[in-house]
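Please go over the structures that come below.
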Structure 1
Amino acid sequence: MTYQQQIGGARDLIGGQATWGGIDAEAVARMRLQNRFRTGLDIARYTAAIMRRDMAAYDADPSAYTQSLGCWHGFIGQQKVISIKKHFGTTDRRYLYLSGWMVAALRSDFGPLPDQSMHEKTSVPALIEELYTFLRQADARELSLLFRDLDHTRAAGNDIEAQRLTQAIDNHQTHVVPIIADIDAGFGNAEATYLLAKKMIEAGACALQIENQVSDEKQCGHQDGKVTVPHEDFLAKVRACRYAFLELGVDDGIIVTRTDSLGAGLTKQIAYSKARGDLGDRYNGFLDCDEIDGAEVGNGDVVISRDGKLLRPKRLPSNLFQFREGTGADRCVLDCITSLQNGADLLWIETEKPHIEQIASMVDRIREVVPDAKLVYNNSPSFNWTLNFRQQVYDAWVETGRDVSAYDRARLMSVDYDATALGAEADERIRTFQKDAAARAGIFHHLITLPTYHTAALSTDNLAREYFGEAGMLGYVKGVQRKEIREGIACVKHQNMSGSDIGDDHKEYFAGEAALKAGGAHNTMNQFAA
């Protein structure tokens, strides 16, 4: 309904109640507009539809890829979306990512933890709910500013501007955007995955990202020691997520299946196989085995049979089995095809470096079987982007016979190369990486997992150096506040950002002229009015 229709509906409702004479219809309409989403499921259904439209748009045009940044606090997520609207005027194709790594490092009651699924599983849905609470408050704040402008315009008798503001209210774009939420390896068996998935969806998540590692051996995707599970074990958890979506009425919920097989050389289990060539047999076919004689089978040995030969998979003292060297890409391709054929919507291939052709070489093979396969890709801070791309340029120059005598490949991270032709070409490749990878490697969604972890550390280091040094208070004023004012950062008016003006609006609704409001002449936030 339009703003005027909302007012009319509230007026009709109030008119039917003899004792509601002190209730203002326009105030009711405003409060309803500021509370557009009643539950997390409302949000999940709304944002799932956005992602489905964006996926279809990408299939039609790969330049229409999507992006997100990771966040670990509601305020951080809110400020990202406010900034997106400020700089680009729309939130289209821009999401938020909820990183399990940042939950472990920054949100656990145990204190900072490594990314090994040791944090409380309920902290993930709690963060989803917190993020959407802050995003909904951003809606309420922005609409409150429009309502106040409308009141001032009406008081000034400017009907044309009042009409424009009314249209702006009707066309207001919410700050509520899709969140892709990390459910790690499912935090236990398939039932545990289902229960957690429900909590995450009820909090508002429309997209769940789940990986094929063993829950109790889970490692960060960019660390060693990763252990995968057989496909049927993983697919049970994928189905658990789908059942959770369907049970809750989020019929177009998104499942992102992540494969860590490129860097995972270990498995905890020999896959169950009924027949030669089935999925379990193909998984076991990647195992590193020794051919043995039946008489050589020892106590506790595990053996498999293939083509009339008895094979003993190599088992480590940890009781884990290892895959053959060089099989990672083949395992990734099989993982991805299997996931897409069994309920997944998007893929995530965790790589050890940001290299478009490496990713594309696997995607090309996947698309031979599933032509519309699409990826989510981690533009990870775990990569040294400068070094990786300078090395890629260096190697490309060597291959084409270009002179590289002025460069030392082992020192390419050095500031000495910042202003060189090689440094400039590498930076240009970094700048266009997302666009190029979307076109060449089927990447629908680009995200950075841990950006605010690093920006918070960097900005805090800069402030501490200045404030506790010779600059003193000028370190804060020059490095923070002056920039906030001149760059139009909304939270320079931190009282407004925290909801003080919305509270004043409510006081006026509730008490009329008797309202004791905080935003009077003596409020120091008025110093930032200009």
Structure 2
Amino acid sequence: MNKINILWVDDEIDLLKPHILFLENKNYAVTKAQSGTEALEEIEKMNFDIVFLDENMPGLTGIETLHEIKEKKPNLPVVMITKSEEEYIMEEAIGSKIADYLIKPVNPNQILLSLKKNLDHSRLVSQKTTSNYQQEFRKIAMDMSMINTYQGWVELYQKLMHWELRLEEIEDSSMFEILESQKSEANIQFCKFIDKNYPEWFKNEDSPVMSHTIFREKIAPEISNTQPTLLVVIDNLRYDQWLTFEPILSNIYKKEKESAFYSILPTATQYSRNAIFSGLMPDDMDKLHPDLWLNDTEDGGKNLHEKEFLAAQLKRLGMNIKYDYFKITSQKQGKKLVDNFKAQKENNLTVVVYNFVDMISHAKTEMDVIKELASTDKSYRSLTQSWFKNSPLLEIIQQAAQLGFKLIITTDHGTINVKNPSKVIGDKNTSLNLRYKTGKSLTYESKDVLAAKDPKTIHLPSINMSSSFIFAKGDLFFAYPNNYNHYVSYFRNTYQHGGVSLEEMIIPFAVLLPR
């Protein structure tokens, strides 16, 4: 193993001989420099792994030397050592991105700890994370076989997401593969749970908050006359993507509440998002609002009447409030709302439906560039995080914070990376979605689907007397036998929704207050 090369800069370097011998006995290589000028010469001659830099030196000061080092080698870690605890020195050093800050007198173990923290950090974190997940793996496997409540599945999914985000930061691909296989097994068990319990949720009081009850149960109680509320519904936002958005918001908003709720089936926008705004299941929308609801086989946009559905729900709930609704499907629309957002301060409720995440997932099936950028869940998270950081949506939220808005962030459904095809046959009126189908005389692999032969049992409209619904399980997607191989290669490893999986059904809801 190559030695770690340290440059130690101090005008009284000879007094540090015991420290240097201690490090050399630990197999570190130490180069000495007695001034800032000498240190800069050494940096030109050789590549160092880390620099220990005295702050108080004659000639070039430690701070001046630090600036010079950072100009030449911006990624070289520098540990500042000083007698002074004056705040302006600390601020100057920290502002120049020092790796660590030690106050004299330092002992050898402090130096060793700083080296471990800065140079061995990744390895130590990796080892600890791997060890902790190995212990947790057994517990998750045992829990999975025993879960029989909707809240139990929420907690298990959140635990899997916690480990996925931690494991993606380390370089142990074998652990990540084990987690992937554990997620697949969790989805198998979750599909069995949904198959058995989902129809009962509409009969019992003990049922989870779902798309059609989220407004009444969770959103309406947050709306007041004393503080305006901004409700942001980001289409297709998975729980793990929310976790990557949250740190970006932490400087302007503090989280007051977070929970998960269940998307209805199909986990598709026209069903789940219309259910949020109407407060109704699709069969009731079809009956009560035939002028606003369109079935799969009918021509026209299926989400064109969310504002009208919201108005009807507010009236039904007896909420006489001032509100507005915006659907953002382009950068231009987003910028327009940014420019005019101050006018929303007079509203009790401002609703913004933002479609960008949905655009990414659908563009992924169409564009090779997006396929490359979002080939895995990790890169998909990274892509959506990068978009959010630079989006008009973040600008809208920043304005909302300045104006004192309460912020609610949620979604209509999640999405899953589909990997395995399942053959299905239907007539020409069968719906086109890859994760669910509705139509008559559907032929399919029964082991691959959750089937609703009588849609009324799960409160979905029947298009005709013999209509049924089928939902793909896990990471499956439906493919027709015609031109099968082309179809499969085109859609494999794309993000789809409409079916039954933890990723699609268990979705985030968060309430935040301005800092």
Structure 3
Amino acid sequence: MTAIPTLARLEQSTSLCEVLLATASSRLDQPALRSHGSKDVWTYRQVLARIGEVASRLRQCGVGRGDVVALLLRNRPEFHVVDAAVLFLGAVPFSLYSTAPPEQLRHVLVDSGARLLVTERAFAGVVEATRRLDTPLERVLVIDQPAAADDGLASELAADTTGVDLSSAGVGPDDLLTLIYTSGTTGPPKGVELTHRNMLEQLRGVHASLPLGGGGRQVSFLPAAHVADRWASHYSAFMTYGNTVTSVADASQLFDAITETRPTVFGAVPRIWEKLKARAEADHDGDLVSDAPGNPALAARVRERLGLDAATWVNTGAAPTPPSVVEFFDAVGLPLCEVLGMSEVSCLVTISTPTSRRPGSVGTPLSGVELALADDGELLVRSAQVMRRYRGLPEKTAEAIDANGWFHTGDVARIDGDGFVWIVDRKKELIINAAGKNMSPANIEMALLTAGRAISQVCVIGDRRAYNVCLVVPNRAAFGSDEAAVSAAVQAQVDAANAGLARVEQIKKFAVLDAEWLPGHELTPTMKLRRRVIDATYSGVIESLYRHGDGGGGA
């Protein structure tokens, strides 16, 4: 069958189901999905058959149009199959963070209304603990459990395919595509409702700015619960471009997977780029930033050693990228393209390309994206990419999307005369760590304060950092002048709070301060933390907490 050009395929399709069918039908014998760990490889022909089998199995379990199905899976080929199978039933697949504790998983399951969960044996313990917390789950299917086991899918995801016709899914542009649960500045995670129309607009906009070829290679390593991997690996690489997606279930194997796969497109959070830079520098005695630009052979060897010698577009986002990192990859011939994205806008709204970029800028808006600046400099977005709403939260939706359809990003920005966007500040009190994970410091601080009586005041730090730390004003009245007792009690309270936090939210180190925070300096008149003042006042203390790696304990 003759392949339909990518843009035409996107323009003609009204759902991601149609996009996938058009992509797969022209590449039936091409590898679609592979596992870095097991080395299994599935062609598009095999993938379509598996999608039909899983769809039939799910339908036997009662999954129908509009139902929500939760996925708790590592990065593995089965994720793409199960997610697509749910879509072809007119249902709504969404992913849970595998590092979240049972309490957080329960909130998301209750909020989404999911009655069925697809998972793997590795998560049996946390799933069982979550079910004991009174969730709406009626059934759990385990993909790598023998067929004879209770409620288990066969390891090959086989089932009776009678009546399954993937060509007549009947899914429309305004049907829900997925839910992305994103952290707010206060309160529990909110469910972002994205439709097929939202994501199609995103894919069309990216392709108009950067018309990538198909049939390449990509690596999936970020969690599917994050909009970045869902867009890049699932909707874009697998469904749209026909790029073979190599899944990396074990994050420690990422760099081996990159060198083995030689991706043609690669995107990562700043922390990954920092590690790649360090790996390259460890293999070179001199200064690559100085040596590589005048030595094309050296630059080529660096790209090859990193596994990025075939990459035509490398990008970074989710958190600010240090200028030194951008400078380094420029020097070795890998122009690092900074982008701006968020869950509520289906991922990217601005993009940099190898031929249109300015270091430090997140690029220019995609076609179909309108940008504006509010009176206070906040960046506003209006586009068909903008989410339908926050699930079950009409007041929060109204706060985020105004009456004129502008989505308020929470980022303070400037737009230069050529349309390049520069992020100046963040309006929201939100931690975005070096790995691009969004966290609410207020939520973490509340967990710390309610975990015992040793902490009187606390401020969590972690923005753009590899891990979270906190500054603590202890409740000295309870312990007197015994500093050892104070430190031990604070440590115990931090440990208790960490037990209920996701791994990425947990506090790795803390510092106990001498003076109480008072209104007019560290606090506002209404007793809110003045985070910038605290950062500036205690900058030396904060830096000391990051000076010696990420070990735990107090300071």
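Only the coordinates and a few stated rules stand behind these numbers; no lab work does. All values derive from a computational prediction rather than experimental measurement. Cβ atoms are built from the backbone, for glycine too; each structure is taken alone.
Who wins on volume of the Cα convex hull per residue in Å³ among 1, 2, 3, i.e. which is largest? Please report the intermediate quantities before stating the final value.
On the way: 1: 220; 2: 191; 3: 165.
Between 1, 2, 3, the highest calculated value is found for 1.
Just checking, which of 1, 2, 3 has the largest value of distance in nm of label points 7 Å out along Cα→Cβ at positions 175 and 351? All intermediate terms of the calculation are to be shown ahead of the outcome.
Numbers: 1: 3.5; 2: 4.4; 3: 2.6.
With respect to distance in nm of label points 7 Å out along Cα→Cβ at positions 175 and 351, the highest-scoring structure among 1, 2, 3 is 2.
Any idea which of 1, 2, 3 comes out highest on distance in nm of label points 7 Å out along Cα→Cβ at positions 215 and 343? Mind dumping the intermediate values first?
Working: 1: 1.4; 2: 2.3; 3: 3.8.
Greatest value across 1, 2, 3: structure 3.
Matching task: 1.15 is the computed value of Rg/Rh (Cα atoms, Kirkwood Rh), for residues 31-326 alone. Pick the structure from 1, 2, 3. If you can, show how the numbers build up before the last one.
On the way: 1: 1.13; 2: 1.15; 3: 0.99.
Matching structure: 2.
Taking mean count of other Cβ atoms within 10 Å over residues 391-398 from the coordinates of each of 1, 2, 3, which one would give 20.0? If you can, show how the numbers build up before the last one.
Working: 1: 16.9; 2: 20.0; 3: 13.9.
Of the structures listed, the value fits 2.
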